[in-house]
Structure 1
């Protein structure tokens with residue numbers, strides 16, 4: 001048909017052509033060009049079409065692909081191209097009438113069918129090009145995950161990470177070349193990796209066990225989860241601050257004067273679709289923010305080192321803004337100049353001068369002004385007494 005798409009994205013399993021349906025076989029037989037990783041090209045064997053190896057990094061192949069129009073082109077991808085695959089990256093460069101996809105069984109479905117696991121209650125992650133720490137928020141006693149890995153060495157790296165976090169008793173199942181003639185499954189505990197070489201392509205299914213500390217799902221996780229130089233919004237105030245910021249799926253946060261990054265990191269932990277930019281003047285604190293974000297599995301935190309006001313113009317538009325440091329009259333004026341209507345602004349103040357400033361702006365702009373006073377029970381001689389912390393004044397307003 002004349003209106004048929006010029007591009008077909010085919011999901012290939014480790015059994016190559018033998019595992020392809022009739023539609024995929026037909027697309028391959030009629031293609032002018034077949035493009036894909038060398039391993040996938042080898043799996044499908046000989047074709048009449050011209051063969052092009054997709055380069056590394058992946059983005060370098062997009063220009064070549066687009067230049068092939070209007071020839072009939074097949075792109076080969078692993079399993080289901082739209083589950084941690086190349087499909088979405090390719091399709092966003094094309095109109096919906098230019099392409100079609102013929103998926104194969106995904107690695108996740110293949111592993112679940114081997115183990116009898118319910119996919120809807122199993123975390124599925126593609127970590128072949130991402131830090132293993134992204135698994136961290138999902139680790140709790142009894143939780144299950146299937147993880148795609150970049151190479152055989154990453155199997156031991158994953159086991160080391162689990163052991164370091166206190167989940168060394170976790171049961172791991174590694175699957176090499178799943179669905180192919182050289183498929184191999186190895187079962188072991190994270191703290192007892194067998195002396196063997198794992199071969200690509202490889203994935204690991206795990207059941208989390210051990211005495212490690214899961215990350216709570218409520219705002220205000222324990223201070224001990226963060227590295228800090230002492231400048232950090234402490235747990236009770238952080239919980240109240242996150243409540244005022246009210247993160248919602250897909251929203252972006254500016255964390256201004258971010259310190260150790262705890263507010264931005266908890267914002268990111270609230271939902272995987274959220275994003276955040278942390279602005280901090282001191283380089284060592286930016287480094288702390290990056291380390292904390294990676295450790296807690298939210299490496300998508302963007303950090304900016306520099307003066308807050310000078311950095312605002314380069315930041316993506318926010319849905320919420322938190323000022324944890326660097327508060328000034330000039331900064332507030334600047335924010336109310338550049339922020340669109342509907343942005344939630346939350347400011348915490350400790351000093352009398354900052355408190356007075358927030359009182360004036362509350363009178364002018366409205367919103368909510370709250371004084372937070374906390375005290376902890378501590379030893380007082382042979383008994384106990386209350387030790388008060390510095391009170392915090394919190395102003396929250398919608399622009």
Structure 2
């Protein structure tokens with residue numbers, strides 16, 4: 001590839017390029033439903049039972065026959081008590097049953113009257129409200145009908161999906177195996193927290209950001225540490241990473257500087273397909289293969305690495321995990337800022353939501369949008385997308401990508 005002649009890809013084309021090269025997830029394992037948090041479901045789930053299994057009471061109160069309630073205050077004989085987990089006897093004319101939430105309604109009952117509208121005295125109850133037929137009764141199969149699909153394949157399981165599977169008696173789930181991702185970081189100038197800083201050195205924040213991003217996505221991280229700015233050392237760690245992981249991700253070394261060896265090393269042992277994207281921050285994003293293992297090289301600046309991960313690497317990983325919906329949700333909000341220095345590249349600005357004086361939720365910017373200002377990502381709630389060559393004036397509508405949809 002002649003990089004000098006290569007034009008920059010648009011953000012949309014770059015994402016399409018990446019997603020077209022995802023290898024479908026196919027390795028699965030059966031795990032206990034209780035252990036499935038964060039895992040990706042590999043098959044659609046259907047229910048073999050009705051939920052609820054029987055018509056049951058939605059309230060604590062009295063099970064009645066509406067035909068018996070002909071007067072404003074009708075007195076009925078209480079013949080039984082039905083707590084949840086038990087099945088009562090059929091109601092006969094003039095009878096009522098004390099019933100509790102979740103208990104199956106007895107045969108003959110066509111309504112449940114809340115206890116607040118009932119006055120109990122001995123073995124009788126006075127009902128002061130005439131209920132509608134079916135009132136406060138949850139019908140069998142009302143939530144889930146036997147044979148119905150309850151969950152599609154390709155979703156990440158949250159607590160509510162786990163509970164839904166359990167509610168129909170599913171004890172184990174078929175999920176995709178966790179994606180194993182090898183990472184390493186280049187640069188003679190970076191050291192780990194806890195070590196003394198020598199002149200010209202900085203602490204390796206990217207290692208912690210990238211590890212956290214991957215862990216939040218349910219990946220198994222193989223951290224291969226910091227690699228010196230040396231071509232041979234970079235080749236060696238690339239080959240090792242490709243042999244032990246499903247995907248290799250690096251930070252730094254993908255530009256064209258004399259000490260940036262990752263690009264050249266990938267081309268020596270594999271293939272590099274993409275490395276310039278028309279976005280800001282984050283232009284030098286590399287994609288290729290080391291052997292048969294996909295490779296992604298993030299830029300070294302902390303904010304550039306963070307933003308490009310959210311926009312490109314995250315969707316690639318989601319698809320690799322078997323998740324069908326990879327695109328983040330964007331919201332249209334009004335800008336509470338002016339951004340007049342439009343760029344030929346698409347920009348992603350760190351932004352926070354706030355309440356304007358008129359009660360409207362608007363978006364404001366962090367004052368320093370530099371690609372090395374990691375504090376902007378902590379302060380912000382998400383990213384404002386600024387199209388190429390488009391100035392933004394206060395009060396105009398902008399597209400806002402919340403971190404809540406980018407960081408899991």
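Just a few scattered comments:
- Label whose coordinates, when volume of the Cα convex hull per residue in Å³ is calculated, return 207 (choices 1, 2): 2
- Computed 4.8 for distance in nm of label points 7 Å out along Cα→Cβ at positions 42 and 370 - originating structure among 1, 2: 2
- Winner on FRET efficiency 1/(1 + (r/R0)^6) of positions 90 and 346 (r between Cβ atoms, R0 = 35 Å, to 0.05) once structures 1, 2 are ranked, highest first: 1
- At a computed 15 (relative contact order in percent (Cα under 8 Å, 6 or more apart)), which of 1, 2: 2
- Between structures 1, 2, the greatest calculated value of mean count of other Cβ atoms within 10 Å over residues 162-169 is seen in 1.
- Source structure of the calculated read-out (Cα extents along the principal axes in Å, for residues 74-217 alone, 91, 34, 24) within 1, 2: 2.
- Computed -8000 for helix-only ellipticity at 222 nm (-39500 (n - 2.57) for each DSSP H run of 4 or more, over all residues; to 500) - originating structure among 1, 2: 1
Computed from the coordinates by the stated procedures, all read-outs in this text should not be read as laboratory data. The structure displayed is predicted, hence computed values, not measured ones. Cβ atoms are built from the backbone, for glycine too; each structure is taken alone.
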